[in-house]
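None of the figures in this text is laboratory data; all of them are computed from the coordinates on show. Quick caveat: nothing in here was measured; it's all calculated off a predicted structure. Cβ atoms are built from the backbone, for glycine too; each structure is taken alone.
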Structure P
Amino acid sequence: MTPLLVLLALALLLIYLLSPLLSRDTLPGPLYARLTSLILKYHEFTATRTTYIHSLHLRYGPVVRIAPNEVAFASAAAAKEIYCSNGSGYDKTEWYDLFKVYDRRTMFTTLGKSEHAKRKRLLADRYANSNIMKGGVMEGIKQRARTFGELCGQGGKEGKVLHAYAFDCVTLHLFHPHSTNSLTDPKDSEIMLEVTFDSSLQNRLLSHYSPLLHRLLNTFMVSILSLKPRETPLADSFVLNTAAQPHASPFTLLHRLHSQSPLGQIDIAAESLDHMAAGIDTTGDALCFLIWELSRPSSLIYQQTLQAELRSASPDTPFDQLPYLDAAVMEGLRMFPAIPMSLPRYAPPGRTTIIDSYKIPTGTIVSCQPLSVQRLGPEKGGTFPEPDRFWPERWLKSEGETQAEFEERDRGMKRGFMAFGMGGRGCIGKHLALAEMKCLLREVYTRYRTLPDERMRAGEMEQADLLVSSRPAGQRCLVRFERLEA
C-alpha cells in the first residue's frame with residue numbers, strides 16, 4: 001500500500017472515529033456513508049442528490065445515513081418532529097447561506113427560529129388566503145390565466161410559457177401596478193428566462209463547500225467548463241428599481257414593506273427578489289409536471305374527468321366546489337413536489353433527540369425530502385399506497401367508504417404531504433401558488449385537451465435537481481393543445 005493510500009485510510013478512519021454518530025452504527029445506510037460525504041457531494045454536483053437519496057430510502061427504508069454526520073428521514077412522524085416541534089422545528093443549517101440575496105438574509109435564509117418568526121410577522125398577512133382571494137389578486141391571476149389560454153390556441157407550448165405565467169402572477173402580488181407581462185412582452189420574458197434557466201448549481205455549491213478552491217478554480221470553471229456563477233442583471237435591475245417605486249397597490253407585498261416594515265431599501269429589494277425567484281420556479285415547474293402527466297395517454301381518464309367537472313361548472317364556481325380540480329392539484333404536488341429536495345436542519349443542542357426510534361446526537365444534520373416522504377409506500381414506512389401511481393381519486397371519498405373513514409384517511413395523507421414544507425417555516429406562498437395553479441388549470445381544461453408533443457424524447461421529463469427546486473431534465477416540456485367542442 002502506498003503512503004498516499006495509507007494517509008487516505010487514516011483520514012477516513014479519523015472521520016469515522018470523530019463522528020458523533022459513531023455509537024449509532026445501527027443506523028441503516030451504505031457503509032461508505034459512515035466514512036465520507038464525498039458520494040453525497042458527487043450526487044449534488046451532478047444534480048442527482050434527490051434521486052440518489054430516494055434510491056437509498058427504497059433500499060434501506062425511511063431512515064438512512066447519507067454522510068458521517070447526516071441522516072435522511074422519510075416518515076410523516078419524522079417530518080413532524082424535524083419541522084414542526086416547538087412550532088417551527090429545528091434550526092436551519094448554513095446550507096441556506098447559498099440563497100442570501102445581495103448578501104442579506106431574507107425570511108427564507110434566516111437560520112434561527114426567533115429571527116425567522118420576526119421577519120415572517122412582517123409578511124404573513126400579504127400571503128393569507130383572505131388577501132389572495134380578494135378582487136385585486138384573484139382578478140389579476142384570472143386575467144393572466146385567460147391570456148395563457150389564448151396563447152394555447154397558437155400551437156404547442158413549452159414549459160417556459162408556464163414560467164412566464166407564474167412570473168406575471170408573482171410580480172402582480174409583489175409589485176402591482178409595477179408588475180410584469182412576460183406572456184406577451186419580450187423584454188419581460190427575458191427577465192423570466194434569466195431567472196428560470198439558471199445553470200449555476202455546480203459553481204454555487206463549490207463556493208459554499210470550499211471558498212478557497214472556488215477562488216482558485218473560478219476562471220477555469222467559467223471559461224473552460226462553462227460552470228458560471230449565478231448572474232441575473234436584468235432581474236436585479238427590475239427588482240431594485242421596482243422595489244423603490246411608491247404607490248404600490250394595498251394588496252401587494254411591496255405596499256406592506258413600505259408602510260409597516262423597518263427594513264431598509266436594500267433589504268426590501270432582497271426580500272422581493274427572493275419571493276419573485278421562488279414564485280417563478282416552484283409554480284411554473286409544478287404546473288409543468290402536472291400538465292405533462294395529465295397529457296400522457298395513461299392519464300387520459302383523469303384529464304377527461306377533470307374536463308367534465310370544469311365544463312359543467314360556471315366560470316365563477318368557487319374552488320371549494322370543484323373537488324376533482326383540488327384532487328388533481330394535490331396529486332400533482334404529491335408526485336412532483338416543486339421543492340423535492342432535502343430541507344436540512346441541525347438536531348437541537350443540549351440533548352439527544354429521538355427520531356423514528358433512533359438516537360440522534362446534538363449537531364447532526366437531519367432532513368426529509370418531500371419527494372421521498374410522499375413517494376414511499378406503507379411497506380417502506382411511508383404513507384401512500386401505490387406511491388408511483390398518479391391517481392387523483394386517492395384524495396376523494398371512495399365508493400363504499402363512510403365519511404368518517406374518508407376523513408381519517410384524508411388526515412393521514414395530509415400528515416404525509418410535504419409539498420409546501422411543514423410547520424412555521426413552511427412555504428408562505430402556498431395559497432398564492434394554489435390559486436395560480438387552479439386558475440390556469442380551469443382555463444386550460446375548460447377549453448382544451450392536452451397531448452404530449454411528438455418532439456419530446458424519453459427522459460426529458462425526469463426531474464433534475466437545482467439547488468432546492470427541480471426542473472425537467474431536458475429543460476423543455478412540449479404539449480399540444482386541441483380545442484374542445486363547445
Structure Q
Amino acid sequence: MCVLCFRRPGEPPVVAGSLLWGSTVDFNRHAVNFLHKCRSVYGDVFTLRLVNQYITIVMDPHSSEALSKERNFDFDPIQKQVNWNVFNFSLVEPKKMIKDTGRTVRGASMQRGMHRFVTHLNLACDEVLPANNNNVDAWMSVGLRDFAANTIFDALFNSIFGRQSEDKDFSAHKVYENFKVFHEYFNYLWLGVPKRFFPAVVKALGGLLAQPSADQLLAADETSDYIKNAISYMRLHGQSDSDIKGHNLVYLHVNHNTFRIAFWIINHVLEDPKAHEALLAELKEAVNQRLDKNNTATFTQRSLEELKVLDSVVQETCRMASGVFMIRYVTKDTHFRTSDGKVHLMRKDDRVAIYPPAIHKDPEIFENPSVFKYDRFIDAKFYKAGRQLKNPLLPFGTLCPGKRYAMLQLRWYILVVFTRFEMRLQAGAERAQYDYRYHGHEILPPVLDVTLNYRSIPGHPLLDFGVA
C-alpha cells in the first residue's frame with residue numbers, strides 16, 4: 001500500500017478502494033459508470049488498483065493517439081501477461097511476429113480468406129434450414145446466440161482451421177461451448193488468478209487445446225494463411241507445439257469477438273423497426289443493382305464499404321458492445337502530456353490505459369449514448385470539449401492488424417443473413433441485455449440469449465464476393 005501513501009508530485013491521484021481488491025469490484029460491476037464517476041471526482045487522469053496492479057486511466061479521448069505512440073508505454077509486457085496467464089504460452093519476438101503475420105489479414109491473403117469465409121458461411125446457412133426440402137419455408141425458432149454460433153462462428157472457425165468433423169474433440173460447436181465457460185473467468189485470469197482455482201476453466205481449456213497438430217494444420221489445404229504463417233514463424237524461432245496451440249487459441253479468441261458483434265447487430269436491428277426497414281431497403285437496392293441473369297449479385301470489399309446504413313449499423317453496434325481495454329506497461333518514469341496541456345508523471349512498472357467504452361458512452365460525444373441509433377455514423381462528425389475527435393470509435397484498440405478484415409466479414413455476414421432469411425425476435429420476450437461484468441473483454445456478451453424466429457426467403461438472390 002506504499003504507492004497510496006507516497007505519491008510523488010505530478011503523479012495522478014489513486015482512487016480509494018478496498019484494502020484487498022482495490023477498485024476491482026467496482027470496475028467489474030459496471031466499468032463505464034464507475035470510470036465516469038471517478039472522472040467527476042478526480043479529473044481526466046487517475047489511477048486504479050485492480051488486485052495487485054496499478055493502472056492509470058486517461059479519460060481524454062484526444063490523448064489516445066499520443067498514448068499509443070509513447071515509446072515508454074509498451075504493449076509487449078501486456079501481451080506476455082495475457083498470453084501466459086490466460087493461454088499458457090509465450091511468444092518469441094512478438095513484435096516481429098505481429099508484423100510478419102499481419103500481412104496475412106490484408107491484401108491477397110485477405111481476399112483468399114474471404115473466399116473461404118464466404119464458402120463456409122453458405123454451407124452453415126444451408127445447415128440451419130430444415131432437412132426436409134418440402135418444409136424449407138417453415139418458421140424455425142432458436143436462440144439468437146446459437147443462430148449466430150451456427151452461422152458466423154461456424155464459418156469463422158472452419159475458414160481458419162478447415163472443416164472439422166463434429167465428432168472430433170476440436171470442432172466449431174465444441175469450441176463455442178468451451179468458450180462460454182472459459183470467457184466467464186477471463187478477467188480473473190489475465191490479472192493473474194491461478195487457473196487451478198477454477199476447475200471448469202481447466203476442463204474447458206483442455207478442450208480448446210485439443211487441436212490438430214502443427215504438422216496436420218500445415219498439410220491441410222483448407223488451413224488459413226494466417227495459421228500456416230504463424231506456425232512456420234514460431235517453429236523458426238524454436239517454439240513448441242504447445243506454444244503453437246496456445247497462439248492458435250488466441251487467434252480463435254479474437255475471431256470469437258466477431259461472432260459476438262454479429263449477435264448484437266442482428267439483435268439491435270430486429271429490435272428497431274426503423275433500423276430494420278432502412279437496412280433491408282439499402283441491401284435490397286444494392287443486390288438488385290448487381291443481379292445477373294443467374295440471379296447472382298457480386299460484391300467487392302469497396303462496394304460493401306460504400307453501403308452507408310450497413311456501415312453505420314456495424315459501427316454503432318461496435319460502439320455499444322465494445323469492452324476493450326487499451327492498456328500499456330510503463331517501462332520507465334514518464335512525464336505524459338495530455339491534450340489539455342497538463343503533464344502527468346506515470347510511474348515505472350505501473351500500467352496506463354485508455355478505456356474506449358468510457359469514450360463510447362460519453363454523452364458529450366454521443367447523444368443518448370445508451371440508445372442504439374442505427375444512423376448515428378452516417379456522414380457524422382463527433383466532438384469533445386469543442387474539438388473534433390480524430391478517432392471517436394476504438395472497438396478493437398489501435399494495434400489489431402485484422403480489424404478491417406473483421407469489419408469486412410461482419411458486413412458480408414449481415415448482407416447474407418438479411419438476404420437469405422426473414423427474421424424476427426420472439427414477440428413479448430425479454431430483450432437482450434449487455435453483461436457488464438465482462439468489461440475488459442473485447443466485446444461484451446449478452447446476459448441471456450433471446451429467441452429468434454427465422455425462415456428462408458423463397459427464391460432469394462445468390463451472393464458472391466469478388467475482387468475489386
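Summary of values
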{"item": "Ranking P, Q by mean projected area of the Cα convex hull in nm², the structure that comes out highest", "result": "P"}
{"item": "With semi-axes √(5λ) of the Cα gyration tensor in Å, for residues 120-239 alone derived as 30, 22, 11, matching label from P, Q", "result": "Q"}
{"item": "Label whose coordinates, when distance in nm of label points 7 Å out along Cα→Cβ at positions 208 and 280 is calculated, return 2.0 (choices P, Q)", "result": "P"}
